[in-house]
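The following blocks contain the structures, represented as structure tokens.
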Structure 1
Amino acid sequence: MKDIGIYIHVPFCAAKCPYCDFYSHPPLGGEADRYTSALCGSIRDFSSPEKLRADTVYFGGGTPGLIGAQRIGRIISSVRERFAEAPGCEITAELNPSAEDLDFSMLRFAGVNRISVGLQSADDGELALLGRRHSSKGARQFVQRAKQAGFENISLDLMIALPGQTKEKLKRSVQFCIESGAVHISAYILKIEPGTVFYHKRDSLVLPDDDETAELYEYLCSLMRENGFGHYEISNFCLPGYESRHNLKYWHDEEYLGIGPSAHSFYRGKRYYSPRNMQDFYDGRIVPDGDGGSSEEFIMLALRLAGGLTEKRYAERFGTAIPQSIRRRAEKFTAAGLADVSENGIALTEKGFMVSNALIAEILG
């Protein structure tokens, strides 16, 4: 029996944040019920020539909490009907702190055992700039309610390199996460995406330059270390044993199924996705996206991890050692402290993470 991850996209948001380019829109009328039924049907109708077991389930968005704990429970039940469930299956739901009426007890009863909270900042001025609908006080109360309901595996999201962000503001946000009891923190550098509100007003945004962004990132990494958080992926930190198992599937280039508009899948060597359109999803339209799992893809994803590209994992996947050409190109960056190369494999350093896209492109040749 093969283990596989399940990603479920919930494309509903109360409002669009000015930096966001994910597929989302406000739920209209009874759309939440119709969409939940369509998701359940799509899950139950999935066809496979082999027996599959779900070892991770991830509700992303959008704002999955908007459909409520009861509908999330219905979807989880459909997953359990179609797929065997691995012992200790990690079931994550992304939530926004503005969801004051979310029933955490029902969410846990439904099977969710990990939550990822879209904090973004603990500074109310930064939250207003980002178009977030919660305050730092509201976020603290939200996390407290989750803990009172029994949630221990709590991840908080932060954004760095915001307009006007200082080290002191960033430190307060990190301290907020630590004091709230988060065991996992995702920290993403703000990127101005085409089509977003921020993109259209980009000339008026006073953003940190590359050097200032690097300083904020390095400062964040030092704060995480001081608080016992391991830096296991470019943008992700956790206390020991609390890595996101679902996201590790992506970085280990393992197979997963994506269900919902804009959701991508990688299964049996093929990649495919559902278009960013509700009607296409309801109609069952799937778009092929080529082959997956190549050596180049595997290397690219592995180098996002602190553990890097290991000889052991590469040999398990491809039956050979890491190509010497890859090693030679990576060795060029060791003197500058951007990469480590040893008999066990290749890994980027924290300094290297800051320029990872360029380094990985060079290493792949």
Structure 2
Amino acid sequence: MNAATAIELRCPPLPLVRIGLVGLGYRGMKTLKRYGILRHAEIRAIADTDEAKVHAAQEELRRSGRPEAAAFRGEGGWKAICEDAGIDLLYVCTDWSTHAEMAVRAMECGKHVAVEVPAATTVDECHALVSTAERTRRHCFMTENCCYDSFALATLEMARQGRYGDITHCEGAYIHRIGDETPWMSRIYATHGGNPYPTHGLGPIGWLLGLHRGDRMESLVSMTAAAEGPNNTLIRTAKGRTILLQLDTSTPRPYSRLQTICGTEGYSQRYPLPTLQFGTDEPLSGDDALREAARWLTSDAARRWQRGNQLGVPNEMNYAMDSRLIHCLHNGLPLDIDVYDAAEWSCIAELSQQSARRGGTPTAIPDFTGGHWQVLREHQFHRAGT
């Protein structure tokens, strides 16, 4: 692969992935707990500005039989972890506004980085992530767990086997009434004007359509309803396919990520009712559709989802995501979600805002690959020995 790009980036294998975890709030503590059951990974350092959260993290490490981590406190604690020669991966679980800054600093210090969604909040930050990964030859993985949803993994395999024919349109969403459970997120949704949280809906579609792996997003139009209402963003790709993204955190609509796929030979959706329809076959819905989908859980990521289910973990998507990340780092393989995914999916936040605030004006989407988006033909899960 051309050294000017980070497409299919391979780095030296890591016998043990030594992790520095930054941000010990809700998601940070969930991450710390999850990594207690993974092989080839160990949390070696933690950082937060809140002393009580650092203490709680150390208590959890002790409770789970793991050694305490080096603790960094204060505003600059995360920078100290970036500079620590004993850390391989910075795992960022802080608020959105700090994600890109921390990811860039980590890569410049020779660290790989795993960053919570969205990886960036502006187009400029997305460009910074890409240019830094290309220059430093370090991985930037965005922890978009919805890519590892079992239905998404099953339909991805169906698409690879040609079950949908030519896919013409996909739909994804984050429909989840937030209320007052996370006030800072509610404020962002209420004032943003576009879709500040696009990656849950877009991530699985990015893999399915092979974005920067044979196709790419070219332009979008976005509109937001009055009174802080739902946002709808329509995206067109270079191949003429369309993607509808929805965000609705303010109305009483039931939780949904849509996960809709329309092809010349098939159709599926995950929400509100699982549905599969192929050719002239009778449509399957509900449990019948889920049983059929389960037959297509054959990829390495899907098998890891099933392993998580057998272990009884709280969230199989997270288990599959974490397990795949460590597998790839441990074996020196390209990651499932690369820096171009992180940039492409995250940039929709600012671009949808720009379009919506201008009344739905068509807005161009950058090619973060610098013209290399046709080098690959499809997304794949790399495995050791293959």
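Output the label of whichever structure in 1, 2 has the greatest value of mean count of other Cβ atoms within 10 Å over residues 21-28.
Sorting by mean count of other Cβ atoms within 10 Å over residues 21-28 in descending order puts 2 first.
Still on this model: Can you say which of 1, 2 returns 43, 42, 28 when Cα extents along the principal axes in Å, for residues 125-268 alone is computed?
Value 43, 42, 28 for Cα extents along the principal axes in Å, for residues 125-268 alone corresponds to 2 out of 1, 2.
Hey, mean count of other Cβ atoms within 10 Å over residues 141-148 derived from one of 1, 2 reads 16.8; which structure?
Only structure 1 yields this read-out.
Where is mean count of other Cβ atoms within 10 Å over residues 5-12 largest, in which of 1, 2?
Once mean count of other Cβ atoms within 10 Å over residues 5-12 is tallied for 1, 2, the winner is 1.
Going by distance in nm of label points 7 Å out along Cα→Cβ at positions 133 and 317, which of structures 1, 2 comes out largest?
Top value of distance in nm of label points 7 Å out along Cα→Cβ at positions 133 and 317, among 1, 2, belongs to structure 1.
Ranked by FRET efficiency 1/(1 + (r/R0)^6) of positions 53 and 237 (r between Cβ atoms, R0 = 41 Å, to 0.05), which of 1, 2 sits at the highest value?
1
As an exercise: relative contact order in percent (Cα under 8 Å, 6 or more apart), calculated from one structure in 1, 2, equals 14. Which structure is it?
Source structure: 1.
Still on this structure, please answer the following. Taking distance in nm of label points 7 Å out along Cα→Cβ at positions 149 and 205 for each of 1, 2, which is largest?
Largest calculated value belongs to 1.
Next question. Once distance in nm of label points 7 Å out along Cα→Cβ at positions 197 and 229 is calculated for all of 1, 2, which comes out largest?
1
All of the numbers you see were taken from the coordinates with simple rules; none came from a lab. Because the structure is predicted, anything quoted here is derived from the model rather than measured. Cβ atoms are built from the backbone, for glycine too; each structure is taken alone.
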